[in-house]
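*Asks:* In what follows, structures are represented as structure tokens.
Read the figures in this text as sums done on the coordinates, not as results from a lab. Treat the numbers as computed from the prediction; the structure is a model and nothing was measured. Cβ atoms are built from the backbone, for glycine too; each structure is taken alone.
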Structure 1
């Protein structure tokens, strides 16, 4: 039986901010959802791109020397190696696509950094 998921509903149900949850696997990538508000951390993923798709709300992705503002239904890929900081002035729901090797906040570790074990939790 096919496993149908509704990303927005799963993101809405998350109690913890900035703690992505893996909802699917595609080849060597994870599809994740997250509920965010505030600022994550300046970081980079040296070997991986990172796709952000806004399911609800608005997200600003600050990058050194520029920024991208995303609204509902809009998507942006942060290229590998680019230092960035996702910021949501109000609560925002996201869908993310990242290679399985991607560390949540790259080599930067903060109180918001989550391990892949935490991201694979079902509750």
Structure 2
């Protein structure tokens, strides 16, 4: 499975998938509050975070494309979109930094592996 593929990109894709699932479950459960004020607060929070969630989900897709298809551009696009996604919601930038680093490292490693073939 890891033959001629970047391990850093695989780890980045796994972490990114876990992060997307966390965001979806966390903000999905925030909207299902029983009190109307809590539900309103959850809806506002979800509306603020939705662009971040969409961009991060796209990043995850590009990371998996880069890893499974051995395409370095997938890792590069994912890492750049992670930079944009972290700017959209600065409170969660600490969660995005490892995936950004792994994306750029995975891009460089995958490109090096492709060039050696």
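*Asks:* Using helix-only ellipticity at 222 nm (-39500 (n - 2.57) for each DSSP H run of 4 or more, over all residues; to 500) as the calculated read-out, with -29500 as its value, let me know the right label among 1, 2. The partial results should precede the final answer.
*Replies:* Values: 1: -2000; 2: -29500.
The read-out was computed on structure 2.
*Asks:* Can you spot which of 1, 2 the value 13.4, 48 was calculated from, given it is Rg and Dmax of the Cα atoms in Å?
*Replies:* On the way: 1: 13.4, 48; 2: 16.1, 60.
Checking each candidate, the match is 1.
*Asks:* While we're looking at this one, here's another question. When distance in nm of label points 7 Å out along Cα→Cβ at positions 25 and 65 is computed for each of 1, 2, which one produces 2.7?
*Replies:* Clearly, the read-out refers to 2.
*Asks:* With relative contact order in percent (Cα under 8 Å, 6 or more apart) coming out at 35, pick the structure among 1, 2 it was computed from. Present the calculation step by step, with values, prior to reporting the outcome.
*Replies:* Details: 1: 32; 2: 35.
Among 1, 2, the structure yielding 35 for relative contact order in percent (Cα under 8 Å, 6 or more apart) is 2.
*Asks:* For FRET efficiency 1/(1 + (r/R0)^6) of positions 57 and 81 (r between Cβ atoms, R0 = 30 Å, to 0.05), which structure out of 1, 2 has the highest calculated value? Walk me through the numbers on the way to the answer.
*Replies:* On the way: 1: 0.65; 2: 1.00.
Top value of FRET efficiency 1/(1 + (r/R0)^6) of positions 57 and 81 (r between Cβ atoms, R0 = 30 Å, to 0.05) goes to structure 2.
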